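Please go over the structures that come below.
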Structure 1
Amino acid sequence: MKKAFVTGITGQDGSYLTELLISKGYEVHGLVRRSSSLNTSRICHIFPEAEIAGTSKSESGLFLHYGDLSDSEQISNIMDKVKPDEVYNLAAQSHVRVSFDTPEYTGNITGLGTTRLLEAARRSNPGVRFYQASSSEMFGGKKPPQNEETPFYPRSPYACAKVYSYWMTRNYREGYDMYACNGILFNHESPRRGETFVTRKITRRIARIVAGKEKTLSLGNLDAKRDWGFSPEYVECMWMMLQQKQATDYVIGTGETHSVAEFVDAAFEYAGLDREKHVQIDQKYFRPTEVDVLIADPRKAEKNLGWKAKVKFLDLVKIMVDADMREFGVEPVGEGDMILAKRFGKKWWKGD
């Protein structure tokens, strides 16, 4: 049985990746931060008791370990104990706007945290395979569409930290002959997306407006354009990267770009609401520096991995709006549910 170690396991991607790995027969170990309140809601359907490894056995094949990417000693201890075959580093301070307010913390966790994990992984198992969650934000909107050869031009502390992590992963691959991959993933969303990220903020607020709990939605820059895909498809690509004969880096995206305004328009129209009556602009949501356009050129992944995004922009909007309307006790429109059922059955949304 293969063992996988996943940081960021309680996040959107971590939860979907855990489902995928367990379905493939892996024993999965995840890193969680100690908190006074439970922060395992996205994985509790896999591991309802939310126990920590060492205190009980898990029948699901999932084990959780307390730790943090700022603590190299604890990371090393866990790695030595687990000796994973595959490591997926999905943990980060990942909110771009927040990174301007907490640049040092972002650099420590998102940047140096990767080095701590790479070193611990290398020492625990010379044959370990390592996946680093890189980001389209590293490109900074440079020369769209962006591919594996596009120069980086980071425009936020978050993006700077991700560039550092990218090059450390490359250095460990080239310096130690370590199987280490960077997945440069463009924006990917789902009903499990964090509530402070713009797509989920939009769909969640729409559901609250329909439910009569809110009246307005405050947003920042509506002109920014992004390449938005569906998270469950992207985590499958992460796994595929670690199953190849040779380690390399991949750009992952849909190859389409849409503005925040387009997402707002599509979501409000789908929910039967008039955007003009509810959306207002608030300057506090603008970034000091902005990335104008991100659009992936995923041809390398399509050729080498046989991977291509199936869920595109409008389908993604419908899936997320339906899920949030259901969460607030509102009857969903239903088209998003039908898209999921047709393309994935119960495979990816059984825990939502």
Structure 2
Amino acid sequence: MGTRGNKFNLNYFNRMVLSIHIVVLVIIYTVYLNRIFTPSQIPYFNFLTIGFPILFVIAMAFLSYWLLVSWRHFLITLVLSAGLFYPIYLSYPYFQWKDIPQKEATLSVMSFNAHGFRDDGTEGLIADHKVDIYLFQEAYESSQKALRADALKGYYAEFHDLLSIYSKYPIIETKQIDFDDSGNGRAAYADIDLGHDTIRVINVYLEPMYIDKDMVKEVIASTTTDEAEISSRKIENKLVKGMKMHEKQLDAILPYIKRSKYPVIIGTDLNATPISYEYEVVTRLLTDSFIQVGKGNATTFHGFKFPIRIDYLFHSKQLQAIKGQVIRKKHSDHFPVILHYAFTDKLTS
């Protein structure tokens, strides 16, 4: 009776674990609903994208359990988990299955949230990584006098509040893109004459969420359910507000992509992960440059101990990414992203 009872208990436990595992998978898969619902319709699917790496680890822990106790359950749940691997790959592309183009790059671009250039080493960073075009976010003109006089001397420069655009080539037109809100998100474009071609670069800083470490610590340190609920609600309200503003800000940016006469490159602090609504909207029109050619840890924000990828370069089909890297040096709470491009076809300026 004892052996039968133990076997019965183990079977019951495994059924319970399987039920929980399936519920977890269903919850995780709701991140794909960001392709259908906007933040103004249902913002909560977008919440899960922030903690997706943690959810992925939980899903892998379940798989590890089944690997130890039941091959049959392991194979079934592995198949059910297949859709989780590509979203995590978008932040951690440790392998490449695409052939990297064997072309010579003719254009290089850096996108970097410089956090007000508070770090004295930023000038050395730029001097060590010379590119044709720099797209800086959180970069007021007043904070860059030394850079303009030294590391970026000779570059054409345009400043739009929090945004800076530097180019080795002449900027023939530039404009800040108006957002019909009172937030701190910003976007601006510059049409740049490369001599043989013209491109449009768009510098984007979507609305920050204003969630800091103290707010997270407040939730963790809560001693009662009511305290935890109040602290969590503060974070929830900020996220909902920010995501809804992102939707409106992207609506204002999209026409400058769709109507551009020139190939487009976007450098951005998107303040959103690669499985978010925001990322989905942009990648309907443009390609994620780093994912085409980059390899390794693509996360770019290290302001919290939990790293996430929120900084990107995107390009249109007339361009081809050749080489990409994330500069993993802490000159800001973000890491710079650098991409090298070539043109796929000869373009008309």
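A short reminder: the numbers here are calculations on the coordinates, not readings from a lab. Keep in mind it's a predicted model, so treat the numbers as computed, not measured. Cβ atoms are built from the backbone, for glycine too; each structure is taken alone.
Taking Rg and Dmax of the Cα atoms in Å from the coordinates of each of 1, 2, which one would give 19.7, 59? Kindly include the intermediate steps, with their values, before the conclusion.
On the way: 1: 19.7, 59; 2: 22.8, 86.
It must be structure 1, since only it matches.
If you line up 1, 2 by distance in nm of label points 7 Å out along Cα→Cβ at positions 166 and 294, the top spot, with the largest value, goes to 2.
Once relative contact order in percent (Cα under 8 Å, 6 or more apart) is computed for every structure in 1, 2, the highest value turns out to be that of 2.
Where does the value 2.9 come from, among 1, 2, when distance in nm of label points 7 Å out along Cα→Cβ at positions 142 and 206 is the thing being computed? Don't jump to the answer; show the numbers that get you there.
On the way: 1: 3.5; 2: 2.9.
The correct label is 2.
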